[in-house]
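Visitor: See the structures that follow.
Derivation of every value follows stated rules applied to the coordinates shown; laboratory data play no part. The shown structure was predicted, so the numbers you read here are calculated from the model rather than taken from an experiment. Cβ atoms are built from the backbone, for glycine too; each structure is taken alone.
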Structure I
C-alpha cells in the first residue's frame, strides 16, 4: 500500500478531497497498488509522525498555520533522499518559493483534480524506485539492500565496498556482477570500478563528482562526457 500524506491546516479542504485524491491516484496509475491517506494539520505534526505512519508521497499546502510548506519540504529533503513532494496552494504567487527540494509538481487548489493528474504517475514512479532492492552475495550470506540507500558502489583488489546512506558494507565480489542491475536503477558508472547513485551527487566539476556527504569521487577521462550527460538527465526527472 502507498500512503499519501496530506498536510494542510484547512480541515474542510481535507474532508472534501482526501477520498477524491485516492480516486485520482487509482485513475492515473496501473498495477495492483492500493492507496490510503494520512492527514496532518501542521508541519510539526507531519515531521514528528511521517516515518511512524509510513508516508510515501507528500502533498504539502504551502501556507500552513505553523510554518510554510516549503520549509517542511526543505526539512524532508534534508532527512530523506529525494522525497516525493507535491506542493498545493490557493495562491499562485507562492509558486517560486515552493520549488524547494526538487518537488514533483505544483498544484493549485482551485484546479486540484486536473493539476494533480499531471503529477500522479511521477509520484508513484518515485515510490516504486525507492522500493527497488539489490541482492548482494557475500562469502557467508546474502544481503538485500534498498537501491535508494546505496550511495557509492566500488571495487578495489577484489573487495566490494558499498557506501550506504548510513554506514557501509565491505565484502568480496566484482562490480561486473551487479553493474547491469545498478544501471537499471539509474546508477552512473564513473570509472571501471565505481558506480554512483545520482541522488547523492551534489555536483560534478571537471573530473570530480562531489557527493552530498562531502566525499569526492574521481571520474575517468574516458567517461567524463557521458557522466555529465547522464547526471544532467537524472536532475531533469
Structure II
C-alpha cells in the first residue's frame, strides 16, 4: 500500500511541480505524518527534494537551491545588478534591504558609500555592512529561518511596521508572464510586503535565471514595483509585459 501511495505522490509532484504536504495529504486521503514518511523515503531515493512546507522534483525549476550553492552561483551577474543599484542608493538616506544572495551583493557595494540607514531582516547582509561600520544598520528581531540568516516571525512583522524608508530593495524566486512576483519562503513574503508598503520607491532585483523559475507564494504584482533590475535582457514576452505594466526595466 505504501509503495502505491508513494508512486501516486510522485506522479502528483511530477504533474504539479512544488506541492505542499497539506495538499498531498488531501489528495491522497491520508495524514500529514504519513505523507512526511513517504517524502522521506522518496528523498532518500533521490526522487524528490524537500523544503519548508512541501516538496518538489530534483532539478526542477520549482526547486529552491541552497544558500551555500547560491552564494557562489552567478556572482558576477548579481554583482552587476548591485553595482547599478548603487547609483540609485547614492541619492537617498534610507533603505529596506531584503534577504538573498543578490541583496548580499548590494551590501558589499553599499560599503563603498557611507551614512545610510539600512533596515533589514538579512543577518548576512547586516554582518557585511557592519564590518565597514559606515552605515546605521537596524536588524529586525524575530526567529532565524534557514541557512541564509533570514529573520522572520511575528516580532519581525511588528517591528517593521514602525519604520519607513526611501527605498525597498526586494528579491524573489521568480516572475511569471502574468506579472506575479513569486517566492518559496512563505514567512519571508510577509516581510517583503511590509517593506514595500513602507517605502517610497520599490525596486525588484532579479538575476536572469529567475525569469524561468517559479514559486509558491505571490509576493506582489509587478505593478507594485517602480523598477526591475536584471543582468541580461529577458525574452520579448517579459519585456512587453513590463512595458505594459509601466515598470522600468534596467539591464545592468
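Visitor: Can you tell which of I, II yields 0.10 when FRET efficiency 1/(1 + (r/R0)^6) of positions 22 and 174 (r between Cβ atoms, R0 = 30 Å, to 0.05) is derived from it?
Guide: Numbers: I: 0.10; II: 0.90.
Value 0.10 for FRET efficiency 1/(1 + (r/R0)^6) of positions 22 and 174 (r between Cβ atoms, R0 = 30 Å, to 0.05) corresponds to I out of I, II.
Visitor: Turning to a different aspect of this structure: Distance in nm of label points 7 Å out along Cα→Cβ at positions 182 and 206 was computed and gave 2.5; which structure, I, II, did it come from?
Guide: Working: I: 2.5; II: 1.1.
Source structure for this number: I.
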